[in-house]
Structure I
Amino acid sequence: MPDSGPASVLVVDDTPAKRYILSSWLRRAGHSVIEAGGGEEAMAVLYAHHPDLVVLDVWLPDMSGFEVCERIKADPATASIPVIQVSGNAVTVQDRTEGLERGADAYLAEPIEPSEFIATVEATLRYSRARRRAEVMADRLAELAEVTLRINRSDSFERLQEVAVQGTASILGRQARALAVPADGRLRRYLGQPGERAVTRNVAPDLLDRLCEMVLGPSAGAELVTISPADWATLMPASEVTRPVVGVLCRTKKGRPPVFLGVEADPILDGNEINLLRQLAQELALAVEALRAYTQEHTISLTLQRSLLPTRVPEVPGLSVGLRYRPAVDSVEVGGDFYEVLEADDRVLVAIGDVMGHSLHAATVMAELRHALRAAVMDQVDLAASMSLLNKVLRRYHPGMTATVCMLLLHPGTGEVQLANAGHIPPLLVGDGARYHGMGNLLLGVAEEEYKVDHLMLPPGGTIVLFTDGLLEDRDVLLDVSLERARELAETVEDDLEHFCDRMLAAFGSREDDVALVVLRRDA
């Protein structure tokens with residue numbers, strides 16, 4: 001039904017002369033008329049043409065107008081169509097009451113003046129149109145809330161624009177298009193029809209800039225723009241646009257790339273539709289900016305994390321080494337996991353640790369501990385003294401912070417191993433089977449502690465596996481269960497330690513915490 005103006009009216013009456021009179025009044029008022037002579041015929045015409053209004057006689061040859069009205073109102077597909085009942089026989093108060101109670105929106109008793117009849121038609125249409133507008137707006141607002149939620153849940157630029165375009169096309173019932181610049185700097189364009197999946201199209205890289213020159217300029221804000229097909233052809237040669245496009249250019253911050261969200265402007269959008277389009281464009285702009293910032297921060301975080309790890313692992317005769325560092329999935333924060341592999345004369349010092357928390361501060365503390373460790377073993381290696389020094393550094397300069405560290409000193413030629421552990425997950429010793437070495441001392445940063453050093457032998461072909469707790473910790477799995485799973489996986493270590501590292505990581509899947517993994521094998 002149009003919001004105003006002429007309507008399509010179904011006139012139902014078994015008397016041709018009466019149908020003619022009512023229809024002529026309606027046509028003179030500018031409305032179009034469809035006629036039916038009985039109840040069943042009226043229902044068939046109703047489903048075929050879906051008129052805006054029904055004028056219904058009470059007495060019909062096959063069923064009463066009351067029954068017809070009830071059937072119209074009982075079907076969700078036709079329930080919103082208003083019904084005016086008209087009768088020259090059923091004119092009592094009881095008749096009018098029954099008609100209204102059984103679904104009629106108005107009831108007229110004959111004789112009827114033409115002006116009264118047309119005024120009743122117009123009033124009924126006015127109320128029906130207002131109700132339908134309210135229903136459509138409520139449905140659109142509910143869909144807007146759902147689309148906004150899906151926009152903010154999108155984890156990629158492609159998905160983000162697809163959701164925005166599909167949602168806009170569905171809410172406004174028109175072809176929609178979006179333009180946005182993701183973190184890689186390449187302009188993307190998406191098109192979508194109602195009920196169809198959005199598709200991407202090639203686009204000139206400066207299209208957004210030229211659109212901004214038309215309305216927005218370099219400032220932040222959201223501006224409405226209407227673009228004719230000829231202007232689209234100028235902006236984008238070989239454009240498939242054949243109708244005007246109305247859209248919103250939105251920029252969240254000055255100097256940042258804007259986004260454009262638009263729809264076909266034929267038929268013309270009303271004020272509510274413009275407001276919905278503007279809100280969708282602003283949601284898209286905010287989400288694009290947030291995802292762009294997330295991507296940039298994530299890249300910076302990964303670069304920083306990797307820069308804090310050893311740039312080179314020494315090649316030690318008689319020893320094979322496998323290393324992995326994997327940052328947490330979907331985390332832009334810098335973690336405190338680290339490993340270190342250092343030559344110490346004819347031996348090799350290996351350390352692995354985890355500083356509490358995920359933040360730039362945790363990474364800074366991690367870097368300090370690594371540098372302190374390097375300084376402590378520069379002249380001579382004493383694991384107990386080195387661990388004590390790290391504990392003092394943490395307690396003096398970063399009170400409240402804690403860390404777990406496991407250090408071992410290995411002689412590849414003899415297999416002698418010295419091991420000190422400050423609260424870290426015990427290393428796995430792999431030879432004839434796999435077993436955890438045993439618990440160590442108190443973690444760093446809690447209290448003064450005398451750190452003991454264990455002495456053991458690594459036989460030829462023997463393997464030591466060290467990892468941080470990020471490999472094991474799951475919200476819904478007991479730590480003991482995960483520890484046993486890791487032990488079982490380590491019972492078989494491939495000849496290629498890189499393959500073993502990949503298998504260990506793959507077995508536990510994506511992690512919510514950073515993971516450091518070090519595997520040492522004494523050559524047979």
Structure II
Amino acid sequence: MESYNGIYQGTKPRVENKSSNFLVQGSILAAASILVRIIGVVYRIPLTYLIGDEGMGYYGYAFNIYNIALILSSYSLPLAVSKLVASRDAKKQYKNSYLVFLCALGFAIATGTAFSLLLYFGADFFAVIISKQPAVAIPLRVLAPTILVFAIMGVLRGFFQGKKTMLPTSISQVIEQIVNAVVSIVAAYFLVKNHSVSDKMAAYGAAGGTLGTLIGAIASLIFLAFIFSLYKPIVDKQLRKDKGALQETIPDILKVFGFTVLPVILSQTVYNISSLIDGSVFSYVLAGKGLADTQRSALWGIYSNKYNILVNVPISIASAMAVAIVPSIVASREEGSHHLVKEKINDSIKFNMLIAIPSAFGIGALASPILKLIFGDGSELPARMLTLGSIAIVFYALSTLTNAVLQGINKMHLPVIHSVIALGVHIIVLYVLLEVFNMGAYALVVSNVVFALIVSILNWISVARLLNYKQEIKKTFLIPAGCSVFMAGVAYLVYWLVYNAIHSNAISTLLAIIVAMIVYAVLLLLFKDVSETELIKMPMGRTLARIAVKFHLL
């Protein structure tokens with residue numbers, strides 16, 4: 001109680017601002033990401049109702065192809081720009097920092113335009129070659145211009161992230177998703193209605209969904225451009241203050257930019273191409289077994305639209321923390337604070353595991369009720385897929401964070417190598433499970449888990465070796481896992497009791513989730529898994545500490 005009183009009676013807390021600020025910034029982005037994911041899940045309910053699992057399958061295939069083009073052209077830009085801007089800002093080289101931004105913007109416009117045109121005019125070719133379903137070209141062609149919009153948007157987001165503020169990115173993501181949701185539903189409705197007699201009705205409905213993605217990206221870009229115009233006077237002031245003799249040239253910047261972007265592109269390509277390969281292998285193998293196009297598309301729609309969407313909600317927290325930790329690690333290394341680098345790695349991994357582990361167990365335990373609540377489908381196949389694959393949440397969260405750590409310490413090639421190794425094993429596992437064991441859609445889930453597990457293990461070994469970093473195990477993994485098992489049991493029991501009493505899936509599921517969150521938080525504090533100092537580092541940490549002390553949990 002003494003330390004609590006010390007903290008809240010004016011004494012400076014024993015928490016270094018430099019080590020905790022990235023957690024706050026990452027949490028701002030994580031909160032926005034969760035909101036975005038929730039909106040994404042919610043709007044897919046009416047979208048799925050409008051275009052069906054077949055239409056969602058076309059939608060999923062189109063996005064897989066689009067994602068590869070996006071990765072090759074501009075997906076790496078936010079991370080690369082934030083890394084290079086943060087590095088130069090740490091040394092007060094504001095002119096060089098701004099030159100990075102301008103060069104990146106030129107690169108984005110050039111590559112974004114090229115890949116948009118390639119995807120638009122090559123939509124029919126890519127649809128047949130990759131998905132073996134010509135109708136995929138319809139939503140894919142609508143998606144094509146989004147690449148250019150996203151490229152420019154990525155540079156602006158990376159610039160602000162390099163300045164260590166995640167607020168513009170966070171707000172722009174929410175705007176993007178809200179516009180996306182509204183336009184997707186409205187466009188899908190009218191396109192399905194106008195093509196109701198066509199045998200490609202579902203594909204046109206999917207095109208409505210992809211139109212929402214394009215318009216949402218445009219809205220987000222407009223917002224970011226407006227914020228940049230407001231921030232420009234501050235940039236100009238920094239440029240006037242920069243009297244440094246070391247001025248980089250455009251060729252210098254482009255060279256460094258290329259060496260930074262290329263490994264990230266390769267890493268993200270391998271990381272995300274697994275979904276594209278999954279779709280191709282799944283389609284070709286099951287086509288060989290006589291399964292019709294519509295049946296394959298429906299199964300893929302369940303995997304991509306239901307399993308993947310729900311699993312990615314908690315993973316988005318790790319993705320947000322990864323965005324925040326890269327410029328933070330770069331700045332600490334430039335300042336020579338190696339101890340602070342290790343502290344940030346430990347804080348980010350523990351923070352994410354405290355969320356990812358209970359999310360995995362909770363989603364696994366309540367798979368059917370959650371699917372029924374969100375999609376109106378609690379049937380056996382999607383529920384078992386979600387239960388079986390929920391552990392992927394933990395491995396993807398860990399692999400995403402450790403990827404960012406390796407990129408932050410300039411070991412850009414290692415995530416590429418690790419992802420290639422994991423992808424090779426992943427493809428073999430998927431093919432064997434489909435061809436030999438006839439596991440169908442379950443093969444997608446198992447191979448997905450295998451990929452993330454291998455990347456996590458290889459990344460963990462590299463981080464430990466390169467930084468002489470030793471990960472704490474008990475409080476980061478074991479105690480949260482034990483608390484999560486008990487929490488999952490309580491959640492299922494609460495759901496069963498309430499549902500049998502009132503026969504309402506929605507109320508029973510929401511009540512079970514609320515009780516589970518409370519039980520998990522109390523167990524963590526009772527087992528002293530989170531110290532007072534760690535709690536204060538977290539968003540709203542002081543408020544949480546007050547509540548914990550009030551209930552004698554801290």
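Values quoted throughout were computed directly from the atomic coordinates according to the rules given, and no laboratory measurement underlies them. Everything numeric here is computed off the predicted structure, so don't read it as measured data. Cβ atoms are built from the backbone, for glycine too; each structure is taken alone.
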Which of I, II yields 9 [relative contact order in percent (Cα under 8 Å, 6 or more apart), calculated]: I
Origin of the value 68, 62, 41, where Cα extents along the principal axes in Å was derived from one of I, II: II
With distance in nm of label points 7 Å out along Cα→Cβ at positions 129 and 321 derived as 3.9, matching label from I, II: II
Identity of the structure behind -13000 (criterion: helix-only ellipticity at 222 nm (-39500 (n - 2.57) for each DSSP H run of 4 or more, over all residues; to 500), calculated), options I, II: I
Distance in nm of label points 7 Å out along Cα→Cβ at positions 97 and 457 - structure with the largest value, from I, II: I
Among I, II, which structure scores highest (criterion: distance in nm of label points 7 Å out along Cα→Cβ at positions 25 and 313): I
At a computed 22.1 (Kirkwood radius over Cα pairs in Å, for residues 193-384 alone), which of I, II: II
